[in-house]
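Take a look at the structures below.
Every number here is computed from the coordinates shown, using simple stated rules; none is lab data. Keep in mind it's a predicted model, so treat the numbers as computed, not measured. Cβ atoms are built from the backbone, for glycine too; each structure is taken alone.
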Structure P
Amino acid sequence: MVHTTLRQGRKGFTLVEVGIAVFIVAVVSLAGAAYYISSRVKEITEWQEQNALFLAEREVENWQSEGYTALAGFQAADVAPNLLPYGYRFGSADAAWNQVNRYKPVTLDGFNYRVRAMLIWTHSTGSPANDHFVQEVYNNGVGDINVYYRRVRVIMQWGTFIGAGADNEMIQETRMAR
């Protein structure tokens, strides 16, 4: 009496073996695809952040180039906690600035950004008119030293715009001495 096994003399794979192999390949493929997608999303996010930083630095340079006196004249309703209605200079608005909604739209590398600005202040005088500034007093051991400057906060927004906000924001600040 000769005993034979079921696999004796057969070549190939069973359906169960094929199913297990397909499952393993699918799991590995899905893991690879998930890694690729998350890496690509992270790369795009970092690219948008780099663009926002570049734009914010450019805006800060624009504010600094106009100097301290350019900001004299803004009304109390136009300064912190509110956003400035137009950029750089009270007397001459930037043509690209949306004065009603208080932002400048910018497109860079196919992405849309909003530039907003805010004048932060602690003191105001009437001469020159509506002169909003920050005053700090330092004691150097001999006497008090008054320091006066303007503090401008530049806010970059991108992603989905929701009213005055957005999904993503980056804030840069600059100070201009009197």
Structure Q
Amino acid sequence: MRPRRRNDINREAIIKRILVWGATLFILAVAQCSFFTGLTFIPAVPNIVLGAVAAISVFDTQRTAAVCGIAGGFLCDALGGSGISLSPIALFLVAIVCSELSKKLIPSFLTWSALLIPASLVGAVFTLINISVSFGRPAFGYLLKSVLLPELLMTVLFSLPLFFIVKLCARLVDAKSKFKI
């Protein structure tokens, strides 16, 4: 039996990463676009894929997070996006912003929770652009009160458990984390 070469090991690691992060993002995108849209007791649909991309940007490399952001954005748009397709761009920017911010913060669950706010703000800007392009210029005060703030709050709230889910997945793929996995 021949010894395993370095390229074989790297290829296996990349395939494992694609399978684990891809399955995670797919499950979350399906939940976001089907389950959470049917819940009438919450005021807005939480963007849990955005939360997952923010967590991936903390637990893995910036390149991996950027690829996951683009893939997650395409999944969200394919499964139930509305208006113009800006989700890949928004989630790519979330990955970059969170990855850069996490380099400067003390690693903990609380700092990751704090990263959800700028990530959700980036998502809110793209929601505002999507609504403006699709429906014209509604009153900003009404839009802030009825769409942007509820979406921001629900995204942060429902994304908090993703820290532990993504941490488990990061262990599976031997991610190069800034946090102790």
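Key figures for this structure:
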{"item": "Origin of the derived value 0.95 (FRET efficiency 1/(1 + (r/R0)^6) of positions 119 and 167 (r between Cβ atoms, R0 = 30 Å, to 0.05); candidates P, Q)", "result": "Q"}
{"item": "Structure (P, Q) behind the derived value 1.41 of Cα Rg over 2.2 N^0.38 Å, for residues 95-150 alone", "result": "Q"}
{"item": "Origin of the derived value 8.7 (distance in nm of label points 7 Å out along Cα→Cβ at positions 23 and 127; candidates P, Q)", "result": "P"}
{"item": "Structure responsible for -11000, with helix-only ellipticity at 222 nm (-39500 (n - 2.57) for each DSSP H run of 4 or more, over all residues; to 500) calculated and labels P, Q on offer", "result": "P"}
{"item": "Computed 36 for percent of Cα pairs over 24 Å apart - originating structure among P, Q", "result": "Q"}
{"item": "Which of P, Q yields 16.1 [mean count of other Cβ atoms within 10 Å over residues 15-22, calculated]", "result": "Q"}
{"item": "For 31.1 (mean count of other Cβ atoms within 10 Å over residues 47-54, calculated) the corresponding structure among P, Q", "result": "Q"}
{"item": "Origin of the derived value 18 (relative contact order in percent (Cα under 8 Å, 6 or more apart); candidates P, Q)", "result": "P"}
